[in-house]
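Below are structures written as structure tokens.
What follows draws every value from the coordinates through simple rules; no lab data is involved. What you see is a predicted model; the values in this text were computed from it and never measured. Cβ atoms are built from the backbone, for glycine too; each structure is taken alone.
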Structure I
Amino acid sequence: MIRRHMFMSALAATVALSGCGGGDKSTATPTPTATPTPTPTASPTYTAFPLAAAAEFNTYSAAISYTGDPATSAVTLGAASTETLSTRVRLATDTAVATGTYVMRENTEESRFCVPTGQTCTSTLVTPSAVGNPEFVFRTNDATTAGKFSQVEYLNNVVKDTSSNVPALVLNRVSYASWWRGDSTAGQKRLAYTAWGYSTVYTDMPATGTVNYSTLTVTGRLVSTVGTTTAINKVTGTVTMATNFATGVVDMTLTLSTIPTGGGAPVAYGTFTAQGAIPVGQNQWTGSFVTGSPLSGTLAGGFFGSQAEQVGTVFSATGTFGGAQQRLIGVVVGKK
């Protein structure tokens, strides 16, 4: 009995050790760790024109100046410049031309425009916001200082129900405005063109591929002096623009014409070729007119809306062309 008891005890110990794995050299298969599914980055959303409420915008801007009376003499031409997106030149727009207030501001200088529909205003609505009008225009003439004025021209895409139906100007992310003002008949005049809107978010900028912006509109003004005379003409024309988002290179060609002061068919002026670059990680670009262009100058512009779907660029230039001293200023807006 004693011997059988010892044998059973040893057997039980062996079974116990075996159950503990003390003699088993096999290894258990580890449970795989689940790989977390990355949360997709949401595409940004953009506000669109026409406006649903009054709004204020920073702008890309180009500026020139001149001093004197262009109706009687050759004016003295000032400098020309362009500026990337900044708060120094900004504007406010409203949703109804008849009752809203429209503001242009550069540094500490400001002009406010509205028509006297229940408001204390002296502005005249020169061109209304209507579906057939590319722009709507306000002008204020000072009643106490001869030749003192302020005029603003807005691309007609910001006012609901009366926006332009011109196909090239049906833009919902970018717009433009120009601001022309003078201190007196013989005093200084200043002219600015601006581009503004809903800029493309940095993370939404394309990083590959070349995009040709095929629907572009250009407008501006040319101030020209020769002898004792001055001519100020609106500028129109055609534009091509190609942007290589992989390299950041921007190529633009502007074929410009001037519009006679008294109206009539545009008169061919010249072809300007420009090249610029988009800094890494940015949504704007700067550039200059290259050799062979009629005048020398600079450009500054940016991209607007989803995946840089729309563009806005301002430009200014200076020099002698056709025997005349000239200053050129304008803006290009458009879409893919």
Structure II
Amino acid sequence: MAQGRQHYWFNHHNDPDSCEVEYWDSDEPIPAKELERGVAGAHGLLCLLSDRVDKRLLDAAGSNLRVISTMSVGVDHLALEEIKKRGIRVGYTPDVLTDTTAELAMSLLLTTCRRLPEAMEEVKNGGWSSWKPLWMCGYGLTQSTVGIIGLGRIGQAIARRLKPFGVQRFLYTGRQPRPQEAAEFQAEFVSTPRLAAESDFIIAACSLTPATKGLCNKDFFQQMKSTAVFVNISRGEVVNQDDLYEALTSGQIAAAGLDVTTPEPLPTDHPLLTLKNCVILPHIGSATYGTRNTMSLLAANNLLAGLRGEPMPSELKL
């Protein structure tokens, strides 16, 4: 195939210094049937988070497949138990997108809580007439309480950026307390209901697991303050979007900012897109040139190291 940009199937013919590479020559996701055809007989697969690597695809690949490298930190698109059973090694790209995603989370939080899209639209449509004391007022971070769902690498990087804004108190929740990491922010480990009830701003930065799927649902939003702002930069399935829509339209919460949705892309007629108090971005958390280039290089190096039988720069422990 002609030179492309995304998907690669590697066959090395038992020579670790010689690889035959097939590309998917499009920026659009590869159709499942085409991926199944391309991976058949391959020794390695470099994939994206939009590619579902399930039992069917693994069966199509056959027994040659020894290494999967994903250009992502999230691995919920990979059937890990099935992959582990087949003895396939997995490379991923943690750390390199931490700062970029944290920067995007800050941008989305500030954009949402200060109602910037609404304000920009008022300039364009003539709604800006004169200065008014309470017109376009939003919510500030100074002296606020911020709740972070998932104090991992990205959650910590977000908290680190929030401190200079004068946040008074950090709360966090997750699978277990992380006292060493939390000490930098004097963050308190609390239950999910308490985090919902006491936070002025909530940021979901957790992995998608059975425990976090649908975590932010009707009960969660009902526990939040009516002035609170919710931001999700983790995975769309962490949120029940029907419940979020109800919370936003009923005034249960003030606003929401989403960089991830279910599905992706979100249909243009989705009800959430009709709301002024909901800012939605197209999953661009890691979208800087530098970060994407680094992710690409790390994903390729993971795959090549795996094909050679060497330690990967970033290997997922299965």
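Some notes on this structure:
- Computing FRET efficiency 1/(1 + (r/R0)^6) of positions 262 and 302 (r between Cβ atoms, R0 = 30 Å, to 0.05) across structures I, II gives 0.60 for structure II.
- Comparison of I, II - label where FRET efficiency 1/(1 + (r/R0)^6) of positions 54 and 158 (r between Cβ atoms, R0 = 25 Å, to 0.05) is highest: I
- Cα Rg over 2.2 N^0.38 Å derived as 1.62 - corresponding label from I, II: I
- With helix-only ellipticity at 222 nm (-39500 (n - 2.57) for each DSSP H run of 4 or more, over all residues; to 500) derived as -2000, matching label from I, II: I
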